[in-house]
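Readers should treat all values here as calculations from the given coordinates under stated rules, not as data from a laboratory. Computed from a predicted model, the values in this text were never measured in an experiment. Cβ atoms are built from the backbone, for glycine too; each structure is taken alone.
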Structure I
Amino acid sequence: MTKTALIFGASGGLATAVAEKLLARGWEVDLVSRESRRTQVERCFAGSISAGAVRVFTVANGYTEFIAARPYQCYVFTQALFEPRLLIDTIDGRIEDEIAVGLTGPIMLTRSLLRAHPPMSDERRDFAFIGSTSAYAGFKKTASYCAIKHGLLGFVRAMNDEYADTETRFWLFSMGTMNTGMGALLTEQDPSSFLQSDAVAGRIADCLTSATNLFEPEILMRRRKIRLNAT
């Protein structure tokens with residue numbers, strides 16, 4: 001039976017890379033994106049859509065409005081908002097939006113998916129959340145983002161405890177800055193030291209598709225060297 005994955009935040013660089021890695025392993029992938037990004041996503045996966053390996057779904061407002069009509073072997077939550085600035089310069093609405101997209105949304109979606117498709121005793125199911133080195137440290141100008149990633153860390157640990165007697169697993173993949181659109185916002189850093197999203201996605205796909213009993217619920221991928229731009 002062909003395995004299937006559902007990926008939220010499909011227009012992001014990491015989401016695209018993870019989808020490509022899973023497709024290369026023979027999986028089918030359903031992608032969920034905001035309506036405004038649909039054309040971008042469809043253009044990126046045109047060949048796979050034509051072949052029936054990829055389907056694209058969109059939401060008008062938030063990801064929590066999406067209803068999965070079937071269970072998947074793997075769910076990947078990559079959605080996030082990121083706009084580095086000092087906390088005192090950040091308006092209330094922006095903080096609320098960041099938390100809703102990056103933390104509250106994934107938690108609520110996880111609840112909905114577990115309710116709609118309860119875990120089977122003999123079927124492995126994976127929920128993969130994208131963390132950051134910010135889940136383990138704090139960095140200036142990213143206070144709410146760091147709080148969100150710390151929150152995801154606690155959530156994953158709690159869910160693994162709740163479902164310890166099942167084959168349902170919860171992962172947090174945390175990495176340093178990558179060569180994506182989000183990484184490009186960190187103008188103080190030399191992008192030549194950024195992690196390659198293709199390599200990060202490969203590690204994620206390796207974990208999610210492994211048939212072994214090896215389980216590392218917290219994967220931390222740091223940069224060996226961090227270089228700053230000359231001032």
Structure II
Amino acid sequence: MKIKTKVLVGFLKKARMTGTQQLSEAVLRFEKDGLKINANSEPQQARVMGWLNSTAFDEYEVLGNVGMNDLANAIKVLDRFGETITIKKEGNLLTVKGDSKTVDIELINENFLTTDTSEPNLKFTDTFEIKTDVLSSIIKDVQMNKDAIISIKTAPKNVMFSNTGKYKFVNTLEAPTCVGGVKVDFGQPFIDATAELDGVLQFSVASNYPCKVMEKLEKSIVTIIVAPRIEDTE
């Protein structure tokens with residue numbers, strides 16, 4: 001199996017997420033139609049469902065399931081290679097080869113990993129699109145504060161991102177598909193889960209409900225579900 005290093009590493013970084021939601025372990029499923037990842041973050045505040053199409057590979061092979069319990073460092077290892085890598089699985093070893101370098105990555109039996117492959121059945125009120133550079137700017141506004149809460153509110157044909165803290169920013173965006181009436185809050189997990197995404201993102205939201213963020217590119221789809229921040233009313 002052969003693939004451009006930056007293609008595989010880029011996909012895995014998105015699926016891994018960052019910060020508080022970063023995956024430490026996951027099962028990489030090399031199935032007939034491509035590589036799939038379906039995993040919850042350890043705090044159970046975010047979930048990723050990723051698919052890298054088999055057409056993204058220069059040469060593709062169905063390797064089956066590949067269990068990793070040190071995903072972050074495995075990605076760093078892959079990133080040490082040049083333009084193209086070949087991958088082979090034998091027993092509990094994943095062998096990665098470049099032009100002049102080879103590494104064996106020890107795999108973990110998936111039975112020892114705490115994975116949950118069931119997909120949540122969620123229903124949303126509003127869906128809208130936002131470019132990642134716009135989202136990044138909003139996040140930078142939020143991060144002018146410490147431990148700020150991000151609020152998403154929809155109205156007919158627009159969506160508003162606001163935050164708590166000393167510096168209360170409000171970003172209002174056109175969203176032609178929005179009906180309105182949604183109000184939902186998020187904390188740091190939202191930032192950490194979506195930080196590596198790229199392109200145009202599709203958001204699906206409902207009041208006090210998980211948010212679905214989908215990045216759909218030509219040869220990959222990464223969907224992230226983030227739990228809302230619910231204030232304790234007791």
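Starting from the value 0.90: which structure in I, II was FRET efficiency 1/(1 + (r/R0)^6) of positions 45 and 61 (r between Cβ atoms, R0 = 35 Å, to 0.05) calculated from? Source structure: I.
In this comparison of I, II, the computed figure 20.2 for mean count of other Cβ atoms within 10 Å over residues 21-28 is attributed to II.
Given a value of -0.92, -1.22 for log10 I(q)/I(0) by the Debye sum over Cα atoms at q = 0.17, 0.23 Å⁻¹, for residues 37-124 alone, point me to the structure among I, II it was derived from. The structure behind it is I. If helix-only ellipticity at 222 nm (-39500 (n - 2.57) for each DSSP H run of 4 or more, over all residues; to 500) is computed to be -4500, which of I, II is the source? Only structure II yields this read-out.
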